[in-house]
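As structure tokens, here come the structures.
Just so you know, all these numbers are worked out from the coordinates, no wet-lab data involved. None of these values were measured; they are calculated from a predicted model. Cβ atoms are built from the backbone, for glycine too; each structure is taken alone.
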Structure P
Amino acid sequence: MSEDWEEHVESVGPGLHRIKKHGAMRVDAMLVSDAKHLAEHTDQSPGQLANTASLPGIVGNAWAMADFHFGYGFPIGGVVATDIDNGGVISPGGVGFDINCGVRLCALNLELNDLKDMKKLGRRLKGRIPAGPSGKGGVELTSTQMESILSEGAKAAVELGLGHEGDLDSMESNGLLEGQQRTLSERAMKRGALALGTLGSGNHFLELQVVDQILDPDAAKAFGLRKGQVTAMIHTGSRGLGHQVCSDHVDALERQYKQTASGWHAEKWDITLPDRQLAAAPFHSKEGQAYFEAMQAAGNYAFANRGALTQRLRDALRAHLGTDGDLEVIYDVSHNIAKVEQHVIHGTNCNCCVHRKGATRALGGDHGELASKFSGIGQPVLVPGDMGTASYVLAGPTSGSNDAFASSCHGAGRKMSRSEARRQIDSDALQAKLASDGIAIYANTPNVLSEEAPDAYKDVDEVIRLTTEAELARPVARMKPFCVIKG
């Protein structure tokens with residue numbers, strides 16, 4: 001752990017601090033933070049960020065978004081790119097255990113007063129949206145269907161009746177991460193066979209919200225958002241399948257690294273790292289490709305999972321209202337993924353492996369991957385807050401790319417560990433307080449409420465402010481929750 005980072009940090013402009021290259025660092029590290037925000041940090045995530053700057057082939061700067069906090073190897077909120085044509089590596093710790101954990105935002109052609117008998121609607125959603133640590137209630141997949149999901153992502157879910165064809169245009173990479181040689185362990189396949197269409201637990205949720213502020217009218221219109229409108233946000237990922245993929249490859253790579261006087265060394269590739277949890281392999285190595293292909297497959301499962309949950313939401317709305325509210329997908333973003341992208345570094349084109357762990361892409365409005373409706377506006381960037389405050393939609397630049405490899409924050413970011421939150425926050429009192437604020441919570445696991453309490457998270461308004469000041473993305477709309485389904 002780079003524990004002397006505080007001796008090398010300096011302010012470099014609004015919303016930005018830099019940890020200057022020192023020790024084993026190959027590049028500088030950038031923190032989206034002002035002095036107050038940085039001073040309130042008590043964990044070692046900035047030291048983790050400095051450690052990531054020692055990865056072979058790293059280019060540009062290592063970045064931590066405004067919601068950064070401590071993670072496995074990489075800080076959550078970390079963005080790191082390596083040049084895969086010049087010795088760049090890929091690290092499972094730079095993606096995390098919940099591969100393609102992400103968020104989907106849906107807009108309904110409804111306002112709050114269109115929703116009658118809210119308690120009955122909440123109970124209906126809780127009954128139809130499986131949540132909790134197990135995969136109970138998921139879609140049982142045959143081996144053939146599983147193969148289709150892993151290779152074709154959200155499109156395969158649509159073909160199984162778990163989504164709409166039109167949803168695909170409003171998804172990152174159209175809901176497909178292309179792969180060829182994936183090999184997943186039997187245990188990973190087994191964990192995924194019954195879990196499709198389930199939320200999971202922890203910070204995963206389905207939320208009904210209302211748009212309470214429009215901050216960029218032109219972008220909001222392009223995205224299909226208006227004040228007073230009901231929206232639905234789904235936050236989940238690849239469930240046990242993705243967790244197992246990460247565990248399998250972390251275990252295999254960490255076994256290559258042995259502790260030496262200068263750090264953790266992998267003789268096979270002559271790589272030395274300051275933290276074993278950064279365990280990495282050259283991108284084009286057998287091990288690097290095995291992880292990348294398996295990660296792509298798990299990412300496809302996550303896209304399909306959010307699609308299946310959207311279909312279950314549509315079904316629940318029809319059962320309650322007789323209509324699905326003309327539900328449309330605004331966008332679907334990945335938060336934990338590594339992608340091969342083209343970026344210009346110091347005037348030179350780079351074929352980069354961009355790790356985003358607790359960060360989302362924020363593409364410019366002229367990017368070829370975006371649908372035409374986002375042209376000149378920028379990609380929708382979805383930022384869930386916490387269940388007691390608000391979530392945001394941001395937009396990437398109107399054109400071009402920001403300095404952080406076209407990346408932005410992904411949420412409010414934890415300020416308390418889960419164990420600390422359980423010690424300090426009473427779930428029953430919290431639920432009563434939220435109810436008095438007009439927010440109904442339906443949770444299967446009692447301790448989830450204290451772990452996910454607003455006080456356990458940073459102030460999402462501050463995170464958005466810092467992201468805006470750092471010119472990574474701009475705010476478009478704010479949504480407040482009124483019905484939350486938790487694991």
Structure Q
Amino acid sequence: MKRRNFLTTAVTAAGITVIPRHVLGGIGYVAPSDKLNIACIGTGTQGTRVMLDLLKIPDIQITALADPVKDDNRYQNWGEFELRNNIRRSIEEPLWDEGVKGCRAGREPAKRIIDTWYTKKQGATYKACTAYEDFRELLEKETGIDAVVVGTPDHQHAQVAVKAMGKGKHVLCQKPMTNAVYEARLMAETTTKTGVATQVSTANASSADVDSLCELIWSGAIGPVREVYNWSNRPVWQTGFTQLPEEQKVPKGFNWDLWLGRAEMRPFSYDYTHTVFRSWYDFGTGALGDMGCYSFAAIYRALKLGHVSTVEASANTFVGVVNGNPQQIPYASHPHAMNAHFTFPARAGMPAVDLYWIDGGMKFSRTKELEEDGIEFAPEGLLFVGDYGRILCSFQGGNPRVFPSSLNKDLIKPPQMIERSKGHIPDWIEACRGGKKARSTFESAAPITEALNLGIIAMRTRKRLTWDPVGFKTNNEEANKLLKPTYRAGWEL
């Protein structure tokens with residue numbers, strides 16, 4: 001008798017039932033010996049970029065995907081043929097989409113990419129990926145998936161994530177977490193309730209550079225930090241619309257009703273969709289929400305911030321010509337540029353903090369110390385102002401440098417206090433297998449997301465808002481109405 005048969009017979013005879021480890025682990029648990037079966041929901045340009053990264057990870061198998069767009073070549077690259085060339089390199093197909101005009105993405109191209117790569121690596125044993133138009137159908141039918149990767153436009157993140165978590169699926173969500181304060185809180189609470197592993201894709205939260213930034217500040221290299229300045233050259237997409245787009249014919253294979261999701265029905269236009277969705281209040285979060293999630297992730301970690309106390313913000317004005325005369329015209333979307341001022345209360349051993357944001361390519365004035373050292377600001381960046389010095393770093397917290405340079409003479413590199421990350425996605429995979437939590441869980445990212453969205457609400461209402469996180473309200477009724485989106489029937493959360 002073979003050893004396996006002998007053991008099975010012996011165990012059965014003894015009246016013992018052998019239970020698979022994934023069952024013992026409970027809902028959402030994946031045994032260390034198993035691959036994670038992944039569903040990619042949202043396969044536009046950013047969803048495809050993330051999918052290409054996941055294809056190379058041996059611990060992951062993408063088995064299903066969903067997107068309301070079947071196949072479209074009117075997406076936008078971050079550079080000529082950027083996405084196509086990335087696909088070619090990733091799946092080792094140098095002639096991929098040769099002759100195709102425009103930037104191509106959607107569920108059918110994504111399925112073809114997945115099937116091409118896995119067939120190369122797994123041969124005849126590979127079972128083709130399943131493609132769905134509606135992510136809700138995927139979640140109902142694909143019972144064998146362990147986790148979901150959310151790559152939809154911002155307004156659909158919570159829809160996918162909450163429904164997936166309700167079915168015990170782990171979730172990796174593209175940034176920003178959501179474009180609604182209410183949904184950020186809901187996503188965090190659902191994570192706590194279900195116990196699944198979550199991660200927001202702000203990879204700098206797991207970077208060694210941000211760890212070094214934290215260790216510098218915590219060691220007292222520049223003394224107590226009371227101010228932070230954060231600037232961005234975003235937006236780098238079409239924005240600052242002063243009127244709603246003109247109606248266009250819905251392209252074949254584009255489920256416009258499904259793409260809209262919870263948002264109010266309106267006529268179709270490409271000026272709402274691919275990349276440009278970031279510019280509309282119903283769909284995106286503008287430059288502050290889209291990019292601030294990166295820089296704020298570093299700031300929150302380094303300064304151990306919690307809920308924001310107050311926020312006020314303002315936008316630039318747009319001047320057009322009306323009846324032959326110059327006239328200021330209000331924006332119908334996120335503006336070309338804005339600034340915001342956030343305040344945070346004192347924490348244990350740390351003073352209150354003022355955090356200043358500015359975008360649209362504008363920058364703050366350089367401090368005396370930076371001027372003396374001849375330091376120029378990069379297009380994007382972060383500046384921490386302490387009682388004894390400054391730390392200047394990249395927008396996402398990288399390459400932290402202490403100023404003035406005279407401080408470096410006596411500066412002793414602080415000891416490593418933080419265990420270094422294995423990587424943003426590897427950390428999440430470990431959490432899915434029952435290990436320690438990833439660094440940017442929905443619970444930890446929710447206060448950041450709430451603050452960013454409150455900044456947008458402050459800009460829209462032109463009010464200085466005081467935030468009550470326990471009562472979940474501001475000091476302004478107009479602002480309170482914007483905390484929770486209006487849901488179309490059938491899309492309520």
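Out of P, Q, which has the highest value for FRET efficiency 1/(1 + (r/R0)^6) of positions 97 and 185 (r between Cβ atoms, R0 = 25 Å, to 0.05)?
P
Right, another one. Of structures P, Q, which gives 1, 6, 10, 13, 16, 17, 15, 10, 6, 4, 2, 1, 0 when P(r) over Cα pairs in 5 Å bins from 0, in percent, for residues 65-256 alone is computed from the coordinates?
Only one of P, Q returns 1, 6, 10, 13, 16, 17, 15, 10, 6, 4, 2, 1, 0 for P(r) over Cα pairs in 5 Å bins from 0, in percent, for residues 65-256 alone, namely Q.
Suppose you compute Kirkwood radius over Cα pairs in Å for every structure in P, Q: which one lands on 22.3?
Considering all the candidates, the number was obtained from P.
I would also like to ask the following. For which of P, Q does distance in nm of label points 7 Å out along Cα→Cβ at positions 297 and 313, calculated from the coordinates, equal 2.9?
P
Taking relative contact order in percent (Cα under 8 Å, 6 or more apart) from the coordinates of each of P, Q, which one would give 22?
For relative contact order in percent (Cα under 8 Å, 6 or more apart), the value 22 is produced by structure P.
Determine which structure produced the value 4.5 for distance in nm of label points 7 Å out along Cα→Cβ at positions 329 and 345, calculated from the coordinates; the candidates are P, Q.
Derived from the structure labelled Q.
Out of P, Q, which structure matches 3.1 when distance in nm of label points 7 Å out along Cα→Cβ at positions 41 and 265 is calculated?
P
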